[in-house]
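**Student:** Listed after this line are the structures, all set down as structure tokens.
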Structure I
Amino acid sequence: MKKEELVKQLHRFRMVAIAEGISFLVLLLIAMPLKYMFDIPQAVKLVGWIHGALFVAFFYFAFEVFTSFKKDILWLGKAFLASIIPLGTFVFDRELKMEEEILIRSK
């Protein structure tokens, strides 16, 4: 696989990871309080569906990066942990951003 394609793939994964992290925070900090404090369950239904789709996309792209970059299984475990811990994807993104910058500079 060409380096340009690898950079695009890693960047796409980063964007999905950020979107997944944001949706998780919206679910926890906005939708859940709306449901339990103000009795508006539709917020969780809508945001939960969006978050679920982004969660699945996160793992799809994580597995693509895992196979294309020949990462070890610990990396995949770290990606999983990042997706279930609030703010985890933002912390994980620092590592991904550094890797993306190294790839770009090595062209």
Structure II
Amino acid sequence: MGKDSLGKDSHIYKQAFVGKVFGKIALRKMIKDAKPFDQNIPTSSQFKAKEESGDLEAEKLKWISLTQAYENYHNPAFIHDFFGKMTKEQIGILVYKHSDHHLRQFGV
């Protein structure tokens, strides 16, 4: 077990080889300004939803809770599977833009 971006026990994510080559460049490009994420950015297979149904209201509450937890974030050992080691500020910007991306995706 490793620690996730919130410092809780989780799966250990290792930086993929392609991430070691291009991760920092891609991260800088993605968080350099307020521009929203492009559509159709590939999702790592480990994060693709496999469920075909679920409790949307419960998932929304869980998402809100996890988002609020970033206020007290501290996990200097966190390693993103593509971007590698990230600062608290980089993670915050990426989480904000990722959330914005999905809210736009579903017209919220």
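**Student:** Between I, II, which one scores greatest on relative contact order in percent (Cα under 8 Å, 6 or more apart)? Kindly include the intermediate steps, with their values, before the conclusion.
**Tutor:** Working: I: 39; II: 44.
Between I, II, the highest calculated value is found for II.
**Student:** To which of I, II does the computed value -14500 (helix-only ellipticity at 222 nm (-39500 (n - 2.57) for each DSSP H run of 4 or more, over all residues; to 500)) belong?
**Tutor:** Numbers: I: -28000; II: -14500.
Working through the options, I get structure II.
**Student:** Suppose distance in nm of label points 7 Å out along Cα→Cβ at positions 47 and 63 works out to 2.8; of I, II, which structure was it derived from?
**Tutor:** Working: I: 2.8; II: 1.4.
That value comes from structure I.
**Student:** Can you say which of I, II returns 2, 13, 21, 21, 15, 11, 7, 5, 3, 1, 0 when P(r) over Cα pairs in 5 Å bins from 0, in percent is computed?
**Tutor:** The value was obtained from structure I.
**Student:** Starting from the value 17.6: which structure in I, II was mean count of other Cβ atoms within 10 Å over residues 55-62 calculated from? Walk me through the numbers on the way to the answer.
**Tutor:** On the way: I: 17.6; II: 9.8.
This figure was derived from I.
Bear in mind that the values in this text are calculations on the coordinates, not laboratory data. As the structure is a prediction and not an experimental result, all values here were calculated from the model. Cβ atoms are built from the backbone, for glycine too; each structure is taken alone.
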